[in-house]
Structure 1
Amino acid sequence: MQRARVLILAPVDESFHRIQETIQDAVDKAGMGSMRWDPLASGASRARHVVQAIYEADLVIADVTHGNPNVLYELGHVHALRKPAILIVNKDSQSFPSDLAGFNYIVYDPDNLPALGEAVFLAAQDLAARRRSA
C-alpha cells in the first residue's frame, strides 16, 4: 500500500517554518509522507497548484491560527472534497473563525513544538490505522 500523503496548509510566512518542520517530522514518524508545493507561485497559478495538491492528499493539516484568507480558502476545498483534516491553532490566538468552531483541532504552544509533534503523530497514526482497515 502506498504511503498516505499529507499536505500542510499554513501562511507563507517564515514564522511558520519551525511548525511545518515539526509537522513533517511527525507525519514521517507515522509512516506518511508530507507533500510539498511551490509557495512562490502566485495568482491563479498558485491556486491551481494548491487545489491539485489538495486533491492528491490523503490528509490535510491546516494552521488556522491567524484566520489567513488563503488557508481558509484552501480549507474550503478540503471540506468540499471531504478530505480528512487536522486543524491546528496557536494557544495565544485571539480569534478563531466561527465557522470552524465545531471542528476538532489541536491547540499548540509555539514554545513547546515537541508536544505539537506528538499530537499530530497520534492523529496521523489514527488516520493511518483507519485507512488500513478500510
Structure 2
Amino acid sequence: MGERGNRVVGEGVHAPGWGGLQWTAWMPLIAAHPLALGQIPEARGFLRVKAVGRTGLVYVGFVPDGLRFRVERLSRQVSLRLPPSADLAAVELWEARRRGWELQVSAARYLETDWPDRLTSLEADAGGE
C-alpha cells in the first residue's frame, strides 16, 4: 500500500481539529529538527502540508508506514538540488519550494482500516477533486 494524496483547497483545512482528527501543531517542513519531529507520531496516519500565507493545502495524504519517518524523508527530499524521483508527493513539494513557498507540515495519527474512505472525505471537505 502506498501513500495517496491530492492538491486540495478549502476553508478550515489549517484548523487543529480539521476532519474530526487531532492534528499536531504546524512545523516547518524544511527544518524538521529532531525536537520538533518529536510531536509527529511514529504511527501511521494522515499528513497535510500547507504553504505559509496561502489558503488551502499543498498536499494531504495517508502514510501507512510511519508519519515521523515520512516527514523526515520529505524534509530531506524538498532540500535536494535536483527533484526527487519516484515519489510524486516529494516532487510536488520540491516544486512548491522552488516557487519560493515556505512549507509547513502537520500530522494526525489514524489506525483505523477505513483510511481510504477517510482520505476521500478529507479531500472532499477540503475542496479537492
Matching -14500 (helix-only ellipticity at 222 nm (-39500 (n - 2.57) for each DSSP H run of 4 or more, over all residues; to 500), computed) against labels 1, 2 points to structure 1
One of 1, 2 was used to calculate FRET efficiency 1/(1 + (r/R0)^6) of positions 69 and 109 (r between Cβ atoms, R0 = 25 Å, to 0.05), yielding 0.95; that structure is 2
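Out of 1, 2, choose the structure whose coordinates give Kirkwood radius over Cα pairs in Å equal to 14.4 when calculated.
So the calculation was done on 2.
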Relative contact order in percent (Cα under 8 Å, 6 or more apart) gets 28 when computed on, of labels 1, 2, structure 1
Value 16.4, calculated as mean count of other Cβ atoms within 10 Å over residues 21-28 from one of 1, 2, is from structure 2
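Bear in mind that the values in this text are calculations on the coordinates, not laboratory data. All figures in this text were calculated on a predicted structure; none of them were measured in a lab. Cβ atoms are built from the backbone, for glycine too; each structure is taken alone.
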